[in-house]
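Bear in mind that the values in this text are calculations on the coordinates, not laboratory data. These numbers come from a predicted model, not from an experiment. Cβ atoms are built from the backbone, for glycine too; each structure is taken alone.
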Structure I
Amino acid sequence: MNSLIQDIATSTVYAFVELFVFALILLIGVGLITVLFMYVVDKTQTKHAIRRNYPVIGRFRYLFEELGEYFRQYFFAMDREEMPFNRSQRSWVYRAAKGVDTTTAFGSTRDIRGVGNVFFVSTPYPTLETDAVESAVVTIGPLAKTPYEAKSLFNISGMSYGAISKPAVRALSNGARMAGCWMNTGEGGLSPFHLEGGADIVFQIGTAKYGVRDEHGALSDEKLRAVAAHDQVKMFELKISQGAKPGKGGILPAAKVSKEIAEIRGIPAGESSISPNRHPEIDSIPALLDMIEHIRSVTGKPAGFKMVVGGYEWMDKLCRTIVERGIDRAPDFITIDSSDGGTGAAPPALMDYMGLPLSESLPAVANKLREYGLKERIKLIASGN
């Protein structure tokens, strides 16, 4: 009986060994065939020089590049090194979103000796909650049919629906209503999700005029009036450049032009949409001011423009022209976007080197408006990091 059990056990072990050997040989065979296949593919393809010159092993270059991003983020980068938002800042946002304690101990890890640091200077006698008062109301567009009484100092800058998701737009709209601030649509048009939360809306008109364009891509007065008919839409912002790609147009690939986005933007579904690098109708300062005045006249609401400052000579010409035309015909506001701003995708050369940072451009523009006596008439909005 014992001998029989031993024979069965021995047979079982041999069977497992044979199965393991067979599986190992099969695995090695499949591996060799796979490597041979990759070798042939790499030697015959014409897109990647590294893979053609170093078949198979050249693929590790791309693998390591892919993995490098995560290794830098989680193992090598310090909490304060990454840009534009470092790990410490992201961690704070994650914890706040989850309702977890966001306080830290033992002082700041930020290098307070660095060049260009910004500090909020505290007062020795801070206001108590019982003494707090509402922020002063700022009237934008006092000469428009429907001026906007802005009650907030901090607002939500332009981020197009399509660039960010439906839940994000809904959350921002609700948050803006709760905070009592306005929300800029970005150049992607007015979606139902912007309106859902009940926030005040600033409608941005980009060079493709999404949401207010006719079949030829020109500005449609009829659609302007339709957008302005929403009580939530408080102002119109003509975008002539943005922080991400000043002086460059945009490309919306066909794959991203869903039926929903096509309806919101007023473009054909399933076709690529190209934004010009400027408004075709605007080729001079008078043309810019005429366009802003036309938008205010059609909508009855404040109108201004958004730009990245690249030099100060143009600002002198703009201010002189406004004074010559009459202060009543001036833009209601100017939004200064900065070289360190912009949420959209852009070539690195433009993202990194085009335009002036907000720390330089904002005070310069404010000084120019004050120099020409336009500071009270034209409100200044700062956008960017």
Structure II
Amino acid sequence: MDLFDTLKARGFVADCTDEAAVRKLFATEQTTIYIGFDPTADSLHAGSLVQLMALAHMQRAGHRVIALVGGGTAMVGDPSGKTELRAMLSNEQLEANKAGISAQIRRFIDLDGERGIMVDNADWLLGLNYIQFLREVGRHFSVNRMLAAESYKIRLEKGLSFIEFNYQILQAYDFLELFRRYGCKVQMGGSDQWGNIVAGLDLVRRLGPGEVYGLTSPLVMTASGEKMGKTAAGAVWLDAERLSAFEYFQYWRNVTDADVGRFLRLFTFLPLAEIESLEALTGAEINSAKEKLAFEATKIVHGAEAAEQALAGARAAFAGGGQVDDIPTHQAILPRPIVDLLVDCGLCASKGDARRQIKGGAVKLGDDKARVDDPNMVIGPEHLDADGSVALWKGKKNTVRIVTG
């Protein structure tokens, strides 16, 4: 199976500007491919995993990959998929965000400067002469065509700022710059980036000049129709400071049966034959496939040691095996209201969420999982086990041990 067929079989291909040409390109020469990641936060989240895994597959197949960290475009803000203007970030926050996501990208690709390169578009965008840029680049963009793009049409209903209107031109210029500097011939991105990618292709063909291509991946939704990477508590962050390795493991362990095979293809490097065997499991046996998905996904993002600990913690908490020490803990000073503890340890997004979970019967306390019915309950030393800790539960699959000390 060649690279393009592998990408299709794993679910990475939504649209391609010229499938026959891209298939031939991947099969006959070392190709340079790029994907951009704007540093709008100090961590990427699970929504970025498709693009990160796509880059990793490209590099493993022998191609050169470029991870573009958009220090310049993040100052503008991509309106694609957004209903309102993004918050303007300070230079200090942008630098911190770039450092955070750059470290995460390194877990997926080898940035050796040859087969894997990281660039920041601030290096060429911030020094542009505005009038000269408009004359040389801006004149190739049709306002009518830009307004017809879905990303702009959605925003026009609520108001599209002039700064956002420039985003497509800047992303297109990125492609031109990477083509000139590195001979980059392929831009990849999510399907919501199709309009921006096509604009870049057109610009390179006009000013490069050269033949370049675009390839998009689907925006992944769960079988229930929800956006992949979102939970009731918020985004599934790749940073362990935002979301522990155990919680990350549990996210994948708790996917629905219908999503297991698809997610194994997209978010692990397991051979397709092994994935087919795992997704064929039924009944209680499907849990072993979910555990494999969770372990492999966690290993890629957090490392093998963290994945082993998360696996042991999950087995200790939910299957009666493993070490209790591997269950995530939260240190607290008691007595403390239970709604505060639920928020502090990350089981609930807010005090309001905590009260709703309690009223819904989802919150339990202790190894015997005694149901908590009173949202005004205060957890004190009397609730602790002999080892000075107590398990706090939300639902059947989310737990944290509250410890003092």
Structure III
Amino acid sequence: MGLVNSAEQPLPVRTVARSISEWVARLGRVWVEGQVTQVNRRSGTAYLVLRDPVADMSLNVTCARQVCDAVVPALSEGDRVVVHGKPEFYAGRGTLSLKAVEIRPVGVGELLARLERLKALMAAEGLFAADRKRPLPFLPRRIGLITGRDSAAERDVCENARRRWPAVDIAVTPVAVQGLQAVEQVVLALRELDRTPEVDVIVIARGGGSVEDLLPFSDETLCRAVVACRTPVVSAIGHEPDSPLLDLVADVRCSTPTDAGKRVVPDVAEEGQKVRQARDRCRRVVLTTVERERHRLEAVRSRPALAAPATLVDARRTQVVDLRDRARRCTGARLDAAHADLAHVLARVVALSPQATLDRGYAVVQDEDGAVVRDADAVEPGTDLQVRLARGTLLVTAD
């Protein structure tokens, strides 16, 4: 039941603290997993701080000294443990702690089993799929490197990258690569580099180590942060046998930091050789093309039409002259034949013309209507007639 209170009737601190303590006492004993960040052994009591590796939360733990000393191997900072205890709220100090009655270290076998379960979960979500991985740029403007401060991994990546491409620009972000703060610092550095427009590829590098040392690079928070990146991410953790989950979600997995330095930039010597080969190939193609066209021009020039162009002109000139003469002869013959035909027709016309008959002394007699008189009996006496001669016309009267 809730406590009755109001602004006019507030509850005293002791009442609230006592109520919280009573509610916490009802929880009973619980099993809690976390990472040990502090261990303080005193005469009869041990004090620990458990931290959640994913969330930024911690819990104070107290236990009898013999409970802490019973853990094998001995507890140290960074160990993962499972604590069985009862939550307690100290009303006097207003603090919450866990009174432990048993502490169990999380062994390597258990860690590997948990990693396999997480791996199966992320694989089912498609976070390892090849189609979501992005290719590396041919020549990045800037490489973001997340690694330990002054570490061998940093030297391996930088030296090998600069050996291949001396002008490479590498922005190094030093972080903790193992321990309590590793995941948080790597994630923050990753997000910061991903927000930088000039960074075209991000490399996360670390040297080899035990399973516990490399455990931060299998953390679910870090893996999902890599998946959410817009910039291609290269994983270079440990040596060839080491395979944290970061290798599976990264866009490119490199076996070592040295391999990462070779993968992120091209080799200037190899690229120079490729340029020279391409230039030589282009030169050979151009020279071959020019030589082929030159031979083709020489073959065309050697043809009779181009070797002695006047020969064709002379032959055509002779043909033109012959055709012209033939056309003149044909035209003259046709004109002579037409003239003869015209003369013959004219002679026939003249021979058949009535005028020719008149020219020989004949006359044509016509009545008043102009009709030709052919019978004298058909003309009555006193009829006026016209007599048409070769030259002129006479008017006469029939008797």
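For distance in nm of label points 7 Å out along Cα→Cβ at positions 25 and 313, the calculated result is 4.2, so let me know which of I, II, III that is.
II
Output the label of whichever structure in I, II, III has the greatest value of distance in nm of label points 7 Å out along Cα→Cβ at positions 65 and 369.
III
Taking Rg/Rh (Cα atoms, Kirkwood Rh) as the quantity of interest, name the structure among I, II, III where it is greatest. Show your work: numbers first, answer last.
Working: I: 1.16; II: 1.02; III: 1.86.
That would be structure III.
Suppose you compute distance in nm of label points 7 Å out along Cα→Cβ at positions 49 and 153 for every structure in I, II, III: which one lands on 2.5?
III
Determine which structure produced the value 3.3 for distance in nm of label points 7 Å out along Cα→Cβ at positions 41 and 217, calculated from the coordinates; the candidates are I, II, III. Don't skip to the end; give the middle numbers.
Details: I: 3.9; II: 1.7; III: 3.3.
Derived from the structure labelled III.
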